[in-house]
Structure P
Amino acid sequence: MTLETWAKWREHVEREGMRFSPAPEYQVFPTRERPLKPYEAAVRASAVTRQLVREVDPELVVVDILTVAAALAAELEDRPWATLVPHVLPTGEPGFPVYAVGAVYPRSALGRWAWGRTRPLLMRGEEQGRRELNETRRRVGLPPLAHVQGGISQELALVATFPQLEYPRARPQPGARVTGPLLWEQPYHEVELPPRDEPLVLIAPSTSQDPDGRLLRAALDGLASEPVRVLASTNRRASADRLPLPANAQLVDWISYARTMPLCDAVVCHAGHGTLARALASGAPVVACPHAGDMAENSARVRWAGVGVSLPRRLQTARGMRLALRRLLGEPEYARRAGELRDWAARNDGAVTAADVLEAYTPGG
């Protein structure tokens, strides 16, 4: 097993017993340093990864949904490849709300009809993405694709989420297999929990968003007088000395979610899929506070599945946090539904399922 990824993950890759190979890292976001456009970077990176594919000589290449270059490299070397989708499946169909806007799947025929009419107008970016990808394919010597979402293999796509968070589809995505979440975290020791026996609430902000600690500040302020114990992590993003620390709260800079979330009655988070999946696998309902990326979509799935409540960014205030948590803890149905997902995860190991599917797909498997 060889894993190509950024250099900062080398220690963790090798600790898990895999061969590490550094992925090319290009600057693709607007800054003063003249970044590459994303598909320009993909052209360059595909040449590097293609050489690695030749050296490793794999029977199968598994590609993250965002790493288009690796998919191109696999095709160029005529290797079977599969996509890993580490969240809900982003492809839609008529009647689906547009991915990542935070709208919930419609519960009526009228709602599905409305989305069916408006979706083509709102999803023109998919066609633009197809054209850009096809231009990239032309540059590296591959034929164009007629379908959108060409970065997802139509032979096999591992969708690493709970099936309970997936909207019902009339036309299943070719090759898609929902495996259950694939959960991993860096080793970390246990932390001391706040004393007493009130409900335990974990504040688990994103590791990539909100560097000023807006979510932490609002949660600590809003829950200061509530009958709960609060365990909050800065995730090494916000400065702890500038955050309020009420008597019912404990603040740490890092925490093991795997050890802590099973003890929690609620989790407040930005709704990144990794944090969300770990909370639900632990049976903890969530207050989802989306910030960027796929977080709004994940928050919509939380509401639709009945495993928590969501709080739009404009309402992520002390009062908003307080009212959201009161609702979450005050309605037992949220905890019951989260418990159902915990029990499902205990019976269905996502990693084992994914490995079995990959072995069956591998030539000769």
Structure Q
Amino acid sequence: MPIRFALAFCSAVLLAASAHAAETIKIGVVSTLTGPYAEWGTFQVNGLQLAMEDIKKAGGILGRPVELQIEDNASTNPGTVLAFTKLFTDSSIKAIVGPIASTQIQAASPAIARSGIPTMIGGTDPSLTRINNKWVFRARPNDLYSSKVIAEFGVNTLKLKKWAIVHATDAFGQGGAKALTETLQGFGITPVLDQGYTSNSQDFAPIVLAVKKSGAEVLGTYMTVPVDQAIFAKQLRQLGVNIQWIGSPTTAAVTTRSLAGEALYGAYAVADFNPEANEAAREYTKRYFERYGIYPDNFSSWAYDALRILALAMNNANSTEPEAVRKAILAIKGHKGLEGTYEFDARGDGVHGYNVVKNESGKVVFIKRVDFPVE
């Protein structure tokens, strides 16, 4: 081979290798940017932006720049399926951060399974990682854990035995209520009331009256939409029902507390994110508030953790190939995130515990952290 040609050939190879090394890694996002749950999407995207800053500061993924491709699901199940489909048709998408709503993930799960693309989710319905879909990974604890913490705290700490359960009839609400009922039965307790409702209801007076008539001394709730919870809380107090309350993470969410005001004072909740739960959460809260002028909650924290986990897995695998990334996610142990310490089980669940918190005059006060062994 002539020297000139050899040098040209080597230069071409080096240029191609350099171009490949600098090729942008694209990660898809499905978020609720419009519709009734648009505020969830704002929190999610804010969390992703902060995670992107950290990833960039650390040199990107595999030494390459990272780009997010965000698709709006318009807060609907059909919109979620369409958003995922758009991402699946782009062969440059290496992983996806999905939405937080369990019902939306449930709708898109068959398409995710067919896609073969690692997808981080925020929905807490236990069944989402138990339906033979190896491409779904949860960056929050599921409600088998929240139900255990709610029940244990109510029965053993508050010493309350007469329970009413109120829940949305979507995947999140039904899954949580079922898990709480089964956990209480393990304590020898059968709830005196199990009342479902359709999300985005405007009047909860009949449900409030049912709670009052039941004679319950403690209320356990799995309410999906913050507006619903705020209306319910106000009508609960207006009709003179002042029993103890232990709710799912929605009860401690920023939007819920803002809308409900004094009606939620004194209520307990389980929360996967709390600023006082660990040092990472404290630093994130300070940074988030300085950037956005509002305090974060689980709607942003899980997304931050999800993107960081995807970056960690790709770097650990030294690859963006789906199967390599999938295995690397499952191999993660001891990763300190905002939601807790991540150790993925075979099903794809990464965190295995919750924080117990209390609303004291509008401020969420951290009580304790409860973690469970990885199954």
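Quick notes on this one:
- Here the criterion is distance in nm of label points 7 Å out along Cα→Cβ at positions 324 and 356, and among P, Q the highest value is seen for Q.
- Which of P, Q yields 15.2 [mean count of other Cβ atoms within 10 Å over residues 84-91, calculated]: Q
- When log10 I(q)/I(0) by the Debye sum over Cα atoms at q = 0.18, 0.20, 0.27 Å⁻¹, for residues 148-203 alone is computed for each of P, Q, the one that comes out at -0.60, -0.71, -1.06 is Q.
- Label whose coordinates, when helix-only ellipticity at 222 nm (-39500 (n - 2.57) for each DSSP H run of 4 or more, over all residues; to 500) is calculated, return -14000 (choices P, Q): Q
- Computed 59 for percent of Cα pairs over 25 Å apart - originating structure among P, Q: P
No value in this document is a laboratory result; all are computed from the given coordinates. Predicted model only: the values in this text are computed from it and were never measured. Cβ atoms are built from the backbone, for glycine too; each structure is taken alone.
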